[in-house]
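In what follows, structures are represented as structure tokens.
Just so you know, all these numbers are worked out from the coordinates, no wet-lab data involved. Owing to the predicted nature of the structure, the values given are computational and were not obtained by experimental measurement. Cβ atoms are built from the backbone, for glycine too; each structure is taken alone.
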Structure I
Amino acid sequence: MHVVSIINYKGGVGKTSLTANLGAELAWRGKRVLLIDLDAQASLTFSFITPDVWRENFENSGTIKGWFDAHDSGSPISLEELVASPARISQRLGPERTLDIIYSHLGLINVDLELATKLGGANLSQAKKNFINVHRRLAEGLRKFSDGDVYDVVLIDCPPNFNIVTKTAIIASDFILVPTRPDGLSTLGIDYLMRSIHGLVKDYNDFVSVDPIDSVEPIEPAVVGVVFTMIQEYDSQPISAQRNYIARVKRDSGLPIFNSYIKRNDTLFADAPEYGVPVVLTSHKNDSHQSVVDGLEEVATEFAKMIGI
């Protein structure tokens, strides 16, 4: 099982659309996919179900927030208990394909404050153990899926920040995927994001090596690459202004860059959550629609090759 965190410090870069469509396309190809919405905005959640359905069936105890809360209350529950199969997705994919999701909660932001209180300790050794235990929480929760060979890939939609909840996703991940728009603000934070991730990995691995804990190994999440989103094309290539930013990231970041990209179509992507079905699984209404779907499929092909599924 491959665990992938999808993250960018900048909001509005198409992170959630990428997560939903990448997961849907991989599921269509026969991969067993689990999506986890770790963003308190819950945009991924509401891409698959309506707020009314969420309030009626999931708000009280059926979200990732409930899982964190149960752990802190001393009565932990399994992540397996939170897995949902959105009805409209199941109808579209059929019984032989798997696209499941663990929903988010608007109160997830408060979980970070609770986790922060678990850090520290009476001495350095205890502080290090607490650091590892807190940051490994999601990794431990996902272990049952891995041991049971339940999914081929887990895609985690991370919030646009680097709080403790986000760090639990990074610690749990084998790979990092960075979506970005080709503009100044969206690409500005990529280098800072990479420094933050490297710093977290170094601190974690230092703590593990200095005070080893049974079954806890050092981590080394690999950056799959940068995926450019919201591309405007002219003559079958990104417009000139966007090409400049793409070239700059290729030159300066030192990260792998996807050759494929996601094209901009505000209406198409904005309407998708209303129907609860990602764009890549919708019928092709016209050439513009088909072009967007082609781009999403190419990104999925490149992604699958990069992580080896």
Structure II
Amino acid sequence: MDNRYFTGCAVWAFKDWVGSFYPKGSKAGDFLRLYGERMTAVEGNTTFYSMPDAKTIGRWAETMPPGFRFCPKIPKVFSHQGKLLPHLEGAQRFVETLLPLGDRLGPVFLQLPPTYSPAQGADLRDFLTQWPRQRFPIAVEVRHLDWFAAPIANRLNQVLTELGVGRVLLDTRPIYDGIETADEDPQLGSERRKPQVPLQPVVTAPFTIIRYISHPSFDLNEPYLAEWTPRIAQWLADGTEVYFFAHCPQEMKSPPVAQAMYHRLQQAGVDLPDLPWDVCLKQEAEVSAASAQLSLF
């Protein structure tokens, strides 16, 4: 059974999931527990905007189930202030505050702003070289378009491979392909627009992080999920640890996309345990059926 595949969404505290992903009547204080009972990982988007205090981290550690993975995003006060190297110690101290999570702490995620170009390549390499990579595995997401053009893209992949640093694979094709006019944009009304960057599905470390930005119309995701299925299956067969995070401009629709990708891998022959959410759904159906049976008497 393959335990190297982890999946989930960007957050756990989303109140509009109550009644669908979370049971009716769920309270905000229960969201992390309920999320951990349904998914196997979460993209720590919350740490990008604010750093949690020790009490919060302790609560996370107590609530996250065994085997769960939290992939924290390095706060923007370190990643979005020009050069990275001057912020190395601060970023490192931040990650060290998460040590109470134990083996629930997954790879760290460094997202670079669109303004951070290959002109800062030496700064990026110095930062990653000095980062404690064995202790805190790290992945990088670049957004400046020049990082995706040859020969720079090849050089970046080579550096990441040499250092054992992951490359975050951002797939925004579902929300950009086929859009001809502004009023067709599925991100309308979304607070956080995703960049339109080329997908370069390469593995540069023993793990990889996929950020899949799904279209709100579920069926439009089918060809992209079909494309990802054999690729992820092969990476898992090669021993790569894979993290697949489903996003959507309408966040309410993210969990079913993560679930669909999981089912596709199972159908493709990847030996995965049941997705915890599927187990919850089965248990809820059994309780409902038992209640209905009792009502007959």
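Between structures I, II, the calculation of mean projected area of the Cα convex hull in nm², for residues 77-116 alone yields its largest number for I. Of the structures labelled I, II, which one yields -10500 when helix-only ellipticity at 222 nm (-39500 (n - 2.57) for each DSSP H run of 4 or more, over all residues; to 500) is computed from its coordinates? Answer for the origin of the read-out: II.
Determine which structure produced the value 21.6 for mean count of other Cβ atoms within 10 Å over residues 61-68, calculated from the coordinates; the candidates are I, II. Label of the originating structure: I.
Between structures I, II, the greatest calculated value of FRET efficiency 1/(1 + (r/R0)^6) of positions 157 and 277 (r between Cβ atoms, R0 = 41 Å, to 0.05) is seen in I.
Source structure of the calculated read-out (distance in nm of label points 7 Å out along Cα→Cβ at positions 237 and 269, 0.6) within I, II: II.
Work out the source of 78 here, i.e. which of I, II gives that when volume of the Cα convex hull per residue in Å³, for residues 165-228 alone is computed. Comparing all candidates, it corresponds to I. Taking 27 as the value of relative contact order in percent (Cα under 8 Å, 6 or more apart) derived from one of the structures shown (I, II), identify that structure. Of the options listed, only I reproduces it.
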